[in-house]
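Some structures are shown below for you to check.
What follows is calculated from the coordinates using simple rules that are stated; it is not laboratory data. Note that the structure is a prediction, hence the values are computed from the model and not measured. Cβ atoms are built from the backbone, for glycine too; each structure is taken alone.
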Structure P
Amino acid sequence: MSGVAVFRPTGVTAGFHADVRTDPDDGTGLVHAGEQWTPARFRIAPHTHPVWEFYLQMHGESTWQAGGELFALRPGHLLGVGPGVPHHMRDESSRHNHFCFAAVDLSPALVRHPDLAADWRGQPPAVHRAGSDALAETFRQIGRELTAVRRHGTTGLLLAVDRLVLEVSRQLRDTHPVPTLASHPAVAAAKNLLDRDSARRWTLDELSRAIGLAPGYLARLFAQEVGMTPHRYLNERRVVQARHLLASGDLPVTSIAFEVGFGSSQHFARVFRQLTGRTPREHRRAARPRVQDQALASRNGK
């Protein structure tokens, strides 16, 4: 990898975009990648890429147009857009939008793993898959390799890109994956609501009405299947978002508290410490050195 230019695009609340200047001998195939939080009604103008681009909706909702079709993305949805296909993000209704993305030349990975090549033949201009939550860690590994100086950085990035290509290849053919563990439909629906709008001030009564179950029954069922109460699950989702905003953005702690759904900065700080063992400011100080020096700079050969 000959160099990486990391920056924060105009209009983005937090996060980064990394352009990769790849040495052909490295063979990662990665062109660019990033993770971003955007405000309501954020748009991405029509554009194309010479390679496949993959977009994973982490939180919130967005609407994309690609290859003449509209795609409504919810948390855990993956959109893949083929080379040369015009695409853009339309106006979105979601108050919060958080997504990861990566543009990859598949050729190096398919040379290394020729058994994957058949999965990419005959694909439409754009593919849309739900149930792609497991890809979040792969995207974040790519982000870590790009934004932090680490030993064996090129090898780490190569493995992360290969993993991304592998997992997307599986999803292309497995359009209706069978879960290994059955989940009660009401619990799945409750988790989906909390994931989609974790900043909302949910009460158990409101969640129960939306699902159509008695509050006590939903609470017991949820705890039995998920291992925690809906309230605890909601707070964990909020803290996950807050950790990324603290590490990669400039928003004050109080603003982040309200942004992710807490009613006060004091409540946010208390819950954050309970779940992470650190205060929000301690987390920001510990995490910021990994990314702050990369915000508007390039690094070579790392």
Structure Q
Amino acid sequence: MPAMLPFDLQQVICEYAMDVASNDKFIFRAMCVCKLWAHFVCSKFYRDYEIKNYLGFVGFVRTIASRDTILPYGEYIRNVDLSPVNRYGIDMRVHKMIRYCPNLVSLTLGHPSSVKPDTIRLMSKYCKNLRILHMGGLESFPFMLECDFAGLDSLTHVEIHMTPIDGPSLNTLPRTLIDVRLVKLDSLDHQSLVEFTTNRRGTLQTLVIDRCTLGARSQQANIAQVVRPLSQLKRLELSGGQVDDKCLESLFDIPLELDSFRLAHTHITDSTLYRFAAGRLKCRHLNIEHNPFVSEQTIASLPHYRRQ
């Protein structure tokens, strides 16, 4: 009977039924009605496939790699989060998953991850549509990590968390990035970060530097040099104990207007806030929290301050 109904009506009926009875048993039955219904089900449920445990992940990879399926299920996958299974040895299966999911848009590797650099390089060959990558530390590479992101030309959003990545590797990321979040990076030097932002000055709109070392204390980072090239920057977040008054010298002399500026868990003092109030850098929303060396009175006197 389903084949006798118009395409649009079948889709409405199928989607309504899935909303009412959204469980694995019904989904399997709906996929067995006909190839068209299998397409409807895959378009809805495989797009953001939720991996809950290791056994489920094993079955998922086996299914998308199987040749005895009604449809190429892997081609429906858009978003995958591997965080629930990242503590297991999943590199070989992720390697296979990438080959069968060419339309991936967002991939979260979790932290720490057992995925290896070779598998990440494989993405540039098969994941041409990948726009969002969240990457944690790699268990098998606890020291300096050389990783080649060249070829991931569609990437616009990147979060790199506790990965011992070096400067040259970071600079293989595409120059069209819009949103970059660097969290707990100890191997990245200041000059490499300056080079990174300079090469992305026309596109980068969000920059988050969270508890990154950025070189030895004797060669302290100058955030102004990092931010100065970014004429399109709209959101800036700085956090961590290495962010202090000296680190932020000259930052507030930059004629830049931000939508959002956040300072958290830093070692800045009131003198930095005075320079901000008198400087050329402006922002619509200011978020200052958990900075033990600044006074509440000085914070409250700043324009556009928003208490969290």
Test item: helix-only ellipticity at 222 nm (-39500 (n - 2.57) for each DSSP H run of 4 or more, over all residues; to 500) calculated as -8500, pick one of P, Q: Q
Comparison of P, Q by FRET efficiency 1/(1 + (r/R0)^6) of positions 8 and 88 (r between Cβ atoms, R0 = 35 Å, to 0.05) - largest value held by: P
Which of P, Q yields 44, 23, 17 [semi-axes √(5λ) of the Cα gyration tensor in Å, calculated]: Q
Entry that produces 20 once relative contact order in percent (Cα under 8 Å, 6 or more apart) is calculated, selected from P, Q: P
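Taking 0.60 as the value of FRET efficiency 1/(1 + (r/R0)^6) of positions 96 and 232 (r between Cβ atoms, R0 = 41 Å, to 0.05) derived from one of the structures shown (P, Q), identify that structure. Write out the running numbers ahead of the final one.
On the way: P: 1.00; Q: 0.60.
Derived from Q, not from the others.
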